[in-house]
Structure 1
Amino acid sequence: MTPLLFLDVDGPISPYRSTQRRSGYRAWTLNGSHVLLNPAHGPALLDLPFELVWGTTWEHDTNTHIAPRLGLPCLPVCEFSDEVDAPHTVGFKTPDIIAYAAGRPFAWIDDEITDADRAWVATRHDGPALLHWVNPAVGLVESDFEALAAWARTLVHHLN
C-alpha cells in the first residue's frame, strides 16, 4: 500500500513569508492570491514514493491554479469541514487529514503543524504518520524531499 503525502500550498509549496527573491521560483497572482512557485517541485514530488493528495485550504482550486504550474496531474483533494472535533490546540486540518487517511500510512507537509497535532495524530491514527513542518519563509528544500523519502523507506517493514 503506497503511503499518502498531503501537500499544503501556502508555506511549503509557496513560501509566502519569503522576504528575498528565491532561485527557481516564479511569482504568480492566482485566484486573487500572490504565490511563489518553483516548477522543479512538481517532478520532485512525483519522484517521491507517495500517492499525492492536496491538503490545503485551496482545496479543488489547487488542481486548476497550482498543479498545472508545477507540472502535476489533477490530484485528489482532502476537503476540510467547518466542524472541527478537536481541541483548539490542534490544527483545523488535522481531523480531516486523519479521516482521509483512514488508517493508511501518511506524511503531511505544512507550515502550521505543531506538537499538539503530532500528539493528536499519534493517539487517533492507526498507521504510521509523519507530520513534517516546512518553514513558510523558505518553502520546500532538498532536505525536506530527503526526509520524506527516508521516512517512506522506513515503511517497507511495516507494509510487508
Structure 2
Amino acid sequence: MTIKVGDKLPAANLTLATAEGPRPATTDDIFKGKRVALFAVPGAFTPTCSAKHLPGFKELAADIKGKGIDTIACISVNDAFVMKAWGDNQNVGDDIVMVADGSGDFTKALGLVMDARKFGMGERSQRYSMIVDDGVVKELNVETGGEFRVSAADYLLAQL
C-alpha cells in the first residue's frame, strides 16, 4: 500500500552522507519534531535528477526554509558514498541533507518502489516530494509516467 497524506512515516534505518562519512540515522532522527521537505530521486547522477531535481531544491532552498521548513532532504536508493559524492558534485553544502536508502527498505515501506531493471538499476524509488510535519505526511507529490513536474522544488514551494 502506498503512503498517503495524513499517514505517519514508517520507521526505517537510513544513512546520512556527511563530511565525516556515512552516519546511521532513523526516520525519527530526521523527521521527529521537524518540518521536512523530502524529495526522492531514482538515482544519483542520473540526467533529470542532476540537471533539474536536485539543482531546483538547491536554488530554492532559502525560499523553502523561509516558509517554515527545518530540513530539506534528498533521498535515493543509493549508498551514502554515492549520495555524498553527488551532493559534493552539486555543491549542496548545508542546504540539503543527502540521505541514502541503500537497501530500499524505506522506499519499500512507503510503497513507492519503481522497477528500473530495464535501465540496469534494479529497484529504485519513484520520483516524489513530500512535506512531512513531525513524521506525518502533509503533502505528497508522486510523479507518474516518467514526468518531472509535481516533485519539483517550485511545485512544493507553492504548497507551503
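State the single structure among 1, 2 that was used to calculate helix-only ellipticity at 222 nm (-39500 (n - 2.57) for each DSSP H run of 4 or more, over all residues; to 500), giving -9000.
The value was obtained from structure 1.
Using mean count of other Cβ atoms within 10 Å over residues 5-12, single out the structure from 1, 2 with the greatest value.
With respect to mean count of other Cβ atoms within 10 Å over residues 5-12, the highest-scoring structure among 1, 2 is 1.
Looking at structures 1, 2, which one was distance in nm of label points 7 Å out along Cα→Cβ at positions 45 and 141 calculated from, given that it came out as 2.8?
2
When you work out distance in nm of label points 7 Å out along Cα→Cβ at positions 61 and 77 for each of the structures 1, 2, which one comes out largest?
The maximum falls on structure 2.
None of the figures in this text is laboratory data; all of them are computed from the coordinates on show. Everything numeric here is computed off the predicted structure, so don't read it as measured data. Cβ atoms are built from the backbone, for glycine too; each structure is taken alone.
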